[in-house]
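These are the structures, in structure tokens.
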Structure P
Amino acid sequence: MKRTLGVCYYPEHWPDETWAEDAARMAETGITWVRIGEFAWSRLEPSPGDLRFDWLDRAIETLGAAGLRVVLGTPTATPPRWMIDKHPDMLPVDGQGRVRGFGSRRHYDFSHAGYREESRRITRLLAERYGKNPHVAAWQTDNEYDCHDTTLSFSEAARRGFQDWLAQTYQSPDALNRAWGNVFWSMEYDDFSQIGLPNLTVTEANPAHWLAFRRYSSDMVVLFNKVQVDEIRKHSTAPILHNYMGRVTSFDHWKVGADLDIAAWDSYPIGFLSDRIENDAGRKLDFLRQGDPDNQAFHHDLYRAVGRGRWWVMEQQPGPVNWAPWNPAPLPGMARLWAWEAFAHGAECVSYFRWRQAPFAQEQMHAGLLRPDSAPAPALAEATQVARELAAMPEVEPGRAQVALVFDYESAWAWEVQPQGADFDAWRLAFAAYRACRRAGLNVDILPPDCADLSAYKLVLAPGLMRLSDPLRAALAAFKGIALIGPRTGTKTAELSIPVPLGPGLPDCDVTVALAESLPPGAKVKLSDGGRFLHWFEHLEGSATVHMSTKDGRPAIMGNDSLRYIAGWPDDDTFDHIIGYHCDVLDIPTCVLPDGLRVRDTATHRFVFNYAAKAQMWNGTRIPPAGVHWEPLA
């Protein structure tokens, strides 16, 4: 499949007479796709029923006439002010019971049935009008679900919806009481109408209550998205996507993605380094203008899986952003490197945000490909260079991975509800395992928790899964490679209680987690080979083979030839050793990479990316800062 570039554009922000010039410059740059419309509801319907699509007709025609393909967004992330008058109870409510008001964006509650129907209506109107338009070649639903922490709402609509969801899920209050263990602290209910939301309790609510609310809230995102997808599919055969975000675990992306054709995500490497990725201060300075060398790749692989092989970067950072605590400019060349790294991981399109920097409102400090005065911003030349390079090397197909990592959103909710240690985080644990694979030069596939076939892989990692699904358990039983399970995997039931017999319950493998302890910063469990566990350690029992021990003789890795349980959270050096050792056993080739240098194999080429701020050598080739090198695979 031919790889392409895109850009996000807001024709409603600019005079009509500039559209044709903008479109021509986009085409000249080498851009193929243009996303529009996702925030334009107030211009499409300035008052209830007053539909004004004429300007959108002209914008689509202007872009299409320049040879550009349009991704049309549904505008439901920014309902207009009149919508609040019509549905005053649609506003989300935070965990402290405060209404989150109008004046920015994402001011809606996924649980509100009235707003869901309004979203269905505007989506239907757009699909009816543009579903057969030859220039509208793809659709985007809404924008960045959960941005600004909007998955969870503690509103009256959410309370009523949650009660109905519980009644359908458990069928009777007695069944719910048994499942949640409500005999504890006399929390038993006689009727579903008695059950409130789990916020604002005197002390912690029942963890099963919280987990149920997290599942319900995720289901509301899935439903909200599906309502729009169903309307579009009635009138269009063009692919439908959603632009997910980085390090967002509040809803199940696997389930949302099941209704879509393409997964996309919004990649802001420098913003995420400052805002969302744990690194020490020195390392953050080292990668200040480049971003974490593994964060983008992790999300590329995650969303490739969510999209079942089809995925985009819908928003690629081109310069300083406006929303992080600090917003430095990228190192020259990074806008090119980030794009090529995405293509090496199989992206169909990398779309820069945005075409022209806005001189007004909340995002005016967010750079674009053009400055507010329409002069070129630094990233424009890099995007043009990528377009030329793509034309010369159009086929960049994903390479085969021998290593897989299982990632589960439900487990992320579980450990947020019951972390047991203040720094235990499911995403962070999965990312630590992924980073170790990247440092070894490995391609990694990310798999859903219900994966039923592991036969394509030699090494599988399953860290921090609350429970093992039946399909995954069966796949592990049949697995011929080595699966590294844990820590904390298979140690809870579906209701977040402790199973009896105790976990992890690995098939044909006598390992039991007898006790778990969390470790504060600075504490560690030393291993016999010089490694160490941080954050978390489990006391293991059983007759399985001990493959690695702590310095004081307790099991650190325990299992059989194929299934091995890791009893703690390895630090980076220890993770490197564990991955390297098992790759040697399995005859998986690895390499030792300097810090900041990363590789990715496609079907035909090896790509080398230099995230470091200094030049580095690769097999005799000097790769400059922010440099990209590729060579044919032998």
Structure Q
Amino acid sequence: MIAALVVALEGACCVGLGAALLRGLGILADLKPGERACWSFAVGFGVLGWIVFFIGALGLLNQPVLFTVLVAGALGVLLLGRPLVAPLEVGRDAVFWSLAAVLCAVAAFDLMEGLAPPADADSLAYHFALPKQFLAAGRLEFIPRAVDGAVPLLVQMTYIPALGLGGETALTLWTMVSGWAAGALFYTVCRRYLGVTWSLAATLVLLTTPTVLYGAGNGQVETRMAMFVLVAALGVATALRGGPVRYALLAGVMAGFYMGSKYLGGVFVVAAGLTLLAGRGWLRRGAVFSAGAVLAGSQWYGWNWVHSGDPVFPLLFGWIEYTGPGYWDQSHADFLQDVFFGRETVVSRNPLWLLLYPFRATLMGDAVMESGRTGLGPFVLLMVPFAMAGVWTRRHRLGSSALAPIAVLVALHYALWFFTGSSQRVRHLLPLYPLLLLCVMAAAAAMRDRSAFWRPMIAVFAFTIALQLAGQAIFTMAYARHWLAGDSRDAFFEQNVTRYGLAKWLNANLSATDRVALGDRQLLYLLDVPAYFAHPVNQALLDLSPATAAPQRFYAQARRLGITHLAVRRSGNDAKDQPTFERLSGSLRQSGCAAPVKIVTARAFASRTLPDLAAGVATFDILTVTPQRCPFR
């Protein structure tokens, strides 16, 4: 009950904060009732994340302050005006009611996930683990870890009030609500250009898209960033069509929220800024847009710069002087470039692959692209022929189309993303996918009255939704089993988080004065004792790069970090084949600098969706650091 009340209060806070900003910009009055609520939530979601950053930077992350912020923000709901909610739109055909029934089933599936404990590995590793760490400290902490530590965290800041005031259930429920808010916003945007049934169908396609199913119900940020992109794109389009310059400012603020949530947001800021330069008044629009983007999205870059000297830590290593003590070095910079960025590139960055990437990403199921389980689904590719036919029938009106600026923005962002060396994982394009889906749907809608196209288009919808629903049913099995069996939180983690048994033992046997180093990132949120993530690439304070061979240095670094225990996975008999962390930990044990405490076994599996297909047992040696016996002192 408390969790539901906290989520309701935080939702009202987002709506209120957004309504206040939109009212201040003079935009709220331009929106319809349904748009007012959805736009306000999207804008307020970003504003709340922006505010919590400064609260955390000031060391004020406590329940009274967080509760005060939510209550004060919720008062802004009064600015929405009447009616607060748009009248329910109801279609007149069987197709509409069929889609509505399927949407209710999707909501029921999502609710099972929203009320269950978290299980997604990335969420447990940092999306949820970092807010938990910040709350425990009462302030933000700089984490000198590439990729998932010293990164923009605006979206994760909205998780802090939910977790701090309502606990874990409020946290998971908040991710479900904010994920569905993106779907609701997308529906209102579709209604500007499409009918009720087509808008509902497009929303259903979006909500069942594999990458949305994967990320909307947990801490992954892409679905929530789609809200920023939708409002920003409409702001760009309105400004370019002669709208007031305040729409360019709104677009800048929303693009800034995207930039404050992920480094990739900088690509969107550039794409939106370039789109705004078309036509007269480009200088004024560009200046206002840039000011909004900097104001809304620069705080995390400033945070990194203050603590390390690098606003995009550690991407500028070697170009600027670092101020952080040993945060990064050349060996880690080279290793990150070779291992992370090298593996994230699947196809060559040339004009041919720019055109072919969507086909490979959709049809080939590449493991690095993750297009199988977290892809964008087949709908757009299947609908492209109908969209092209629709574009041809309206070719003389394309220049004046309200969606033309949005199509240009999508194309620019895609090209910049492809050629600037970003990760080629498909899910990183999710924030732009609703805009692409809207453009394709609007183009194909021109052919809906032609019988030769109508039935094939219905078949594409039916096939896509059926396929994606089947995927959601498989994905939801773990949550359904949890609720049907009445499992405890502990039993759920045993079944759905690989190697959870290690976290369970550490929580039971270590104390707040201990600190354990381990290499299993999915356990970080689940640990209630201090821990250090011993990643071989993303951090340098505990040097685990391949060139490291000196146990003396490893011991000194461990002591400097306050590490008292090592959780070492047994990986084989040949020391040459062992990862660096395991090899160096073994060296400390042989030298007398670490002593065995316990052998812990934990259930392990490769897939949390189908854990029984490849289940096994992982074995860990728990070592305690013994400085009194260590010759390296």
Inset, instruction - Out of P, Q, choose the structure whose coordinates give mean count of other Cβ atoms within 10 Å over residues 248-255 equal to 28.8 when calculated. - result: Q
Legend entry - Label whose coordinates, when mean count of other Cβ atoms within 10 Å over residues 24-31 is calculated, return 15.6 (choices P, Q): Q
Inset, instruction - Taking 0.60 as the value of FRET efficiency 1/(1 + (r/R0)^6) of positions 416 and 448 (r between Cβ atoms, R0 = 35 Å, to 0.05) derived from one of the structures shown (P, Q), identify that structure. - result: Q
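Identify the structure, out of P, Q, from whose coordinates FRET efficiency 1/(1 + (r/R0)^6) of positions 56 and 456 (r between Cβ atoms, R0 = 41 Å, to 0.05) was calculated to give 0.40. Kindly include the intermediate steps, with their values, before the conclusion.
On the way: P: 0.40; Q: 0.20.
Among P, Q, the structure yielding 0.40 for FRET efficiency 1/(1 + (r/R0)^6) of positions 56 and 456 (r between Cβ atoms, R0 = 41 Å, to 0.05) is P.
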Legend entry - When FRET efficiency 1/(1 + (r/R0)^6) of positions 184 and 320 (r between Cβ atoms, R0 = 41 Å, to 0.05) is computed for each of P, Q, the largest belongs to: Q
Legend entry - For semi-axes √(5λ) of the Cα gyration tensor in Å, for residues 32-383 alone computed as 36, 26, 19, the structure of P, Q it came from: P
Inset, instruction - For helix-only ellipticity at 222 nm (-39500 (n - 2.57) for each DSSP H run of 4 or more, over all residues; to 500), the calculated result is -10000, so let me know which of P, Q that is. - result: P
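Coordinate-derived values only; no laboratory data. Predicted, not measured: the structure shown is a model, and the values here were computed from it. Cβ atoms are built from the backbone, for glycine too; each structure is taken alone.
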